[in-house]
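> Following are the structures in question.
Nothing in this text is a laboratory measurement; each read-out follows from the coordinates by a stated rule. These numbers were taken from a predicted model, which means no experiment stands behind them. Cβ atoms are built from the backbone, for glycine too; each structure is taken alone.
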Structure 1
Amino acid sequence: MSVYKYTAVQADGKEITEVMTAVSMAEVQEKIKARNLLLINVKEDIEKKSAAEQLSFGGKVNAKQISIFCKQFGTLLKAGVPVAAGLDILYRQTENKKLKEALEDVYTEVQKGTQVSTCLRNHPKIFPDLMINMVESGEMTGNLDNVMDRLAIHYEKDAKINSRIKGALIYPIALSVVAITVVIFLITVILPTFIGMFEGSGVPLPLPTRILLGISHFIRDYWYIVIAVIATFAYLITRYINSESGRYRYDSLKFKIPVVKGSIDKIVTARFTRTLGSLLRSGIPLIDALEIAGSVTGNVVIEEKLNYIAGEVEKGETLGIALKRTPTFGPMVVSMIQIGEESGSLDEMLDKSADFYEQELEDAIDRMLKLMEPLLIVFMAVIIGFIVIAMMMPMFGMFETI
């Protein structure tokens, strides 16, 4: 992602200069067109990119911190505190360094008369697009305090999903690390001790033992090559996934992996429905809301489909029909959306769908953990069992010789 600086003219004739993160110049032009702005010029902002990277080393401020900021800011606005004063209070009490530096800049610019949404847009790696667009809508409608409350609820739920996913990964990762550590210890420390005894007795070593012995010698003598190969492989995989084609294939693969595909589908669906509902309730037009919701799902395959669906809606198609013709989510979501469109309560139906799929996600993660635990234990037992048997086979040979 690169940072671009552009100058455009709003519908009221006011000229604005802002920055935006995007994959390419073409994406910037599409986003500006979607906002009904007349583009004057655009260029990659190297200086702003560098500053943004310094501010957000390690990625965006997490969803929990964004939720706390939105909740506090909304409370201050409801209490009658002016926007600039509220930002000053939050900037001074914020402990997160990245967020603190960004809020200091936002506060300074707001004092000069700049809109909050414009200031937030100058820090694209700190504040998500969803937040920026909803804040902009809240400023236009004079409903910023309620928008901040909705954002707080949205990011609080998003933080819970992220926390649940991370919690589910702790056990398999910890067990894998323990298994790898035990295997390396057995191969490099325990096995050579036994082999020295076996070689001294003149007993011929079985094939499994010779294979393990070769692996042991290679790891002990050429450990730096092993580390270099692993690091190179990890780098190449990461680089490929970060490429446009690699990211698309990786995101497609997520929906095909037997154990996790159900959870991935529910995560994407919950994020889409929750985000779209929040955007529509804040007054964002449906077409713009679909494009923003697509980017929030974190899956480029779904994002591409939603961009196509947004185009169909722009041509006059209803959202429910467009989703049915372009299979993206489950039948229940499509049905709920169609009911919402017919009854005029689309945002409410989307929220109910999000609640349902978030609960389904909890259950899916529990089922996945119950399935993964025995699989990992069996896999670990097979590997370690093979090593132990390979170490014991020469011992049986010694007994037979005696």
Structure 2
Amino acid sequence: MSSPTTPTTAAEVLDVYRRHLSRGRARLASMTGAAMEVTSRGAYVWDADGKEYLDCGGYGVFLLGHCHPQVVEAVTAQVRRHPMATRLLLEPVAATAASELAGVTPPGLDRVHFVNSGAEAVETAIKLARAQGKTRLISAVGGYHGKTTGALALTSQPLYQDPFRPLLPAEHVPFGDLGKLAEALGHGGPACLVLEPVQGEGGVVIPPPGYLAQVQRLCTEHGAFFVLDEIQTGMGRLGTWWGADPEDIRPDVLLVGKGLSGGVIPVAAAVSTAAAYAPFDRDPFLHTSTFAASPVAMAAAAAAVRAIAGERLVERAGVLGHDILARAEAALAPLRGDIVADIRGRGLLIGIEMCDAQTAGELVLHLLDAGLLTNHSLNAQRVVRLTPPAVLRDADLERIGAALTTAAAALLRSASSRPGRG
């Protein structure tokens, strides 16, 4: 059998995708020009042709940008020293990462269970709740919590759920509606409630002020297990360490991911109170994973927390977010009403809601042409989401504004050429 050659051209890579990875992904890539990302640094990604893109996408992973020197150095040193653990002996890098993370979570959230992905963190929280008799699952309409089987039950989107039914039973209440939540908590058995402080994939949906504090009050009143999913919103993304911080709440479990990786190694965690973590304290083999808390991932997590704190990127995210929102408002002002329905955000989680999904897709493509990477919101196809890093410079902000202005002009031209316009 001959050894396969390494694909180098876009055509060769597309062929491998079609044969071995995903024909659907290959079709999507063909539609968007089949650019191949091959290198990255800071806020930028370069494709195989040398084109430079400012990364405001990445699904919220790159708060520290790409290849942050502190994280890369920690990971590189750990790979050379001891990348994977036997799981039989104590592992000091995991202890370090747990201490670093617990040092920035809300008071009382001290027990750390590391996993490999955000969906795994959700599964961990579900199991902690079920181990304590809280078997009824409740989440919010529009919420996104992952696509593994348990997490998918909480992700309120038939597009992703229907092919895999029957799922774990779960109830979905309107996000921000305390009355409906109280009704759900009050009828039925002991519940586990899983919510995001701001819905990311739901389209950057921000709840009313005081909502989370009242959610915690209702959970206490009804004896519910409260899980706050901060996989996308945490680690400074919202301009605070956690979405929990402005209302000074403490859930039973706080879910962490994306930014915890430092943009280098996949890692996530469920951080719990002592009472919530009790089942795992009693039996450390109740819920385990071979690769969870690997030394190389722990090196990345510890370095990421230190870098975010040391460079004051939480505060920086808040300042940058205000600036980008203002630039988006100015650039897209001519489109307000007929084309752009709303612009909203908190910190560096920003949503541009278009009047229809097709135009949202066009905006993503126009921004791509202008060298700006963005994302659709998976549970809200009309919302284009910007999740830029907190290491942006003034020149990067200018570039974001210019790309939005260019895209707005292209959308106006397209709209004026449609039948009945012009």
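> One of 1, 2 was used to calculate mean projected area of the Cα convex hull in nm², giving 25.1; which?
Numbers: 1: 25.1; 2: 22.9.
Computed on structure 1.
> Given a value of 137 for volume of the Cα convex hull per residue in Å³, for residues 184-311 alone, point me to the structure among 1, 2 it was derived from. Can you show the working numbers first?
Details: 1: 154; 2: 137.
The correct label is 2.
> Figure out for me which of the structures 1, 2 the number 15 belongs to, where relative contact order in percent (Cα under 8 Å, 6 or more apart) was derived from the coordinates.
Numbers: 1: 15; 2: 21.
The correct label is 1.
> One of 1, 2 was used to compute FRET efficiency 1/(1 + (r/R0)^6) of positions 248 and 304 (r between Cβ atoms, R0 = 25 Å, to 0.05), and the result was 0.55. Which label is that? Mind dumping the intermediate values first?
Values: 1: 1.00; 2: 0.55.
It traces back to 2.
> Among the shown structures 1, 2, from which was the value -25000 of helix-only ellipticity at 222 nm (-39500 (n - 2.57) for each DSSP H run of 4 or more, over all residues; to 500) calculated?
On the way: 1: -25000; 2: -12000.
Label of the originating structure: 1.
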